[in-house]
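What follows draws every value from the coordinates through simple rules; no lab data is involved. Keep in mind that this is a model prediction, so the values were computed, not measured. Cβ atoms are built from the backbone, for glycine too; each structure is taken alone.
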Structure P
Amino acid sequence: MSQVSVTIDGKAYRMACDPGQEEHLQDLAGRLDQYVTHLKGSFGEIGDQRITVMAGIMVMDELVELQKRVKGLESEMESLRRTRDEALQRADNVDDMLKERLSSVTDKIEAVAAKLA
């Protein structure tokens, strides 16, 4: 385990993380600090615990909205995949029909050629 120090609302916190994740943890703490700073600017000093809870709720709200967007995009992707698969199936059917007709025309041409020979 690696150790990293993060700062939120001017207070340093020592945290453990997997090796190589130090920068990521510092980035996450920086983002949370932005929420806390925004809330303190809006509401003033209303207590660390209350500010932390409010910041957590804001983060969760953002997460839920992003999850909804991802779900919508996944649904759209699935619809596009179905449309693509249906188009490919129709194209295969047209190809098969054209092969059959071309074979039939070829047979008729060969029959006419045989009669002329």
Structure Q
Amino acid sequence: MNRITPSNAPIFWLLFGAGGVLSALFGSALVFITGVAGPLGIGLSADALSYQRVLGFAQNFIGKGFLLACIAFFAWHAAHRLLCTVHDFGIHKTVFVKSIFYGCAMVITLVAASSLLSVGF
């Protein structure tokens, strides 16, 4: 009789998949809005990305959730992609290597969460 060994892989695949979906849906739009349209004033008002408006968005509960989800899931997605990339270069996916990449994603998530909480409501 075969026994199924417990694994934490589904948790990381969930975070990877969520990051992939968010980056596909919102990533290119965020890059366009904050990197092209905002600075050049294409389709946006002059104060659309002003400090006060962005701060107001970050202080809103929904805005905090959106920012945290984007930052955290993008980080987890990138960590898994980079882990697969270094595996292609011959660095095997040992526990140490996984802990480096996923640890960086965890640190980014915690820093983002604490930064968003320090902004206030």
Structure R
Amino acid sequence: MLRRKYVALTPEEGVRQHFVAYLIAEKGYPQGLMANEVELKCGVKKLRCDTVLYSKTLTPFMIIEYKAPTVQLSQKVFNQLLDYNSILGVKYLVMTNGQSLMCCVVNEGKYEFLTTLPDYADL
């Protein structure tokens, strides 16, 4: 939906497509402020964020990492988000495998895990 092209429907891509649709339809996230497969550079190393949500001023605000339903959300996945965030410096970090969801707010270097993903209007 966000890339406006057809891609192979891998298990991870299925999670991405369903979650992006959920963000837009249920949580009120504006489609125009989201981007998939955002490339980041850290020296010569290239990283790729699954989805980045931007603020109305077009600064990165949330990073979302998707995994296939068979992949457990773990410290390793969270560390992947932290690597991305060392470059982007966003306020919200989210990971989901379509079965489980973890969301946290980054506040002065501390991570506060939330019980639910906030609606866009509450950000």
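Supply the structure label, taken from P, Q, R, corresponding to helix-only ellipticity at 222 nm (-39500 (n - 2.57) for each DSSP H run of 4 or more, over all residues; to 500) with the calculated value -22000.
Working through the options, I get structure Q.
Work out FRET efficiency 1/(1 + (r/R0)^6) of positions 38 and 94 (r between Cβ atoms, R0 = 41 Å, to 0.05) for each of structures P, Q, R, then name the structure with the largest result. Before the final figure, lay out each step's value.
Details: P: 0.10; Q: 0.45; R: 1.00.
By FRET efficiency 1/(1 + (r/R0)^6) of positions 38 and 94 (r between Cβ atoms, R0 = 41 Å, to 0.05), the leading structure of P, Q, R is R.
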### Structure (P, Q, R) behind the derived value 32 of relative contact order in percent (Cα under 8 Å, 6 or more apart)
Q
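Consider the structures P, Q, R: one of them gives 1.3 for distance in nm of label points 7 Å out along Cα→Cβ at positions 14 and 102 as calculated from the coordinates. Say which. Don't skip to the end; give the middle numbers.
On the way: P: 7.6; Q: 1.3; R: 2.3.
It traces back to Q.
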### Message
Of the structures labelled P, Q, R, one was used to calculate semi-axes √(5λ) of the Cα gyration tensor in Å, giving 19, 17, 16. Name it.
### Response
R
### Query
Just checking, which of P, Q, R has the largest value of distance in nm of label points 7 Å out along Cα→Cβ at positions 30 and 70?
R
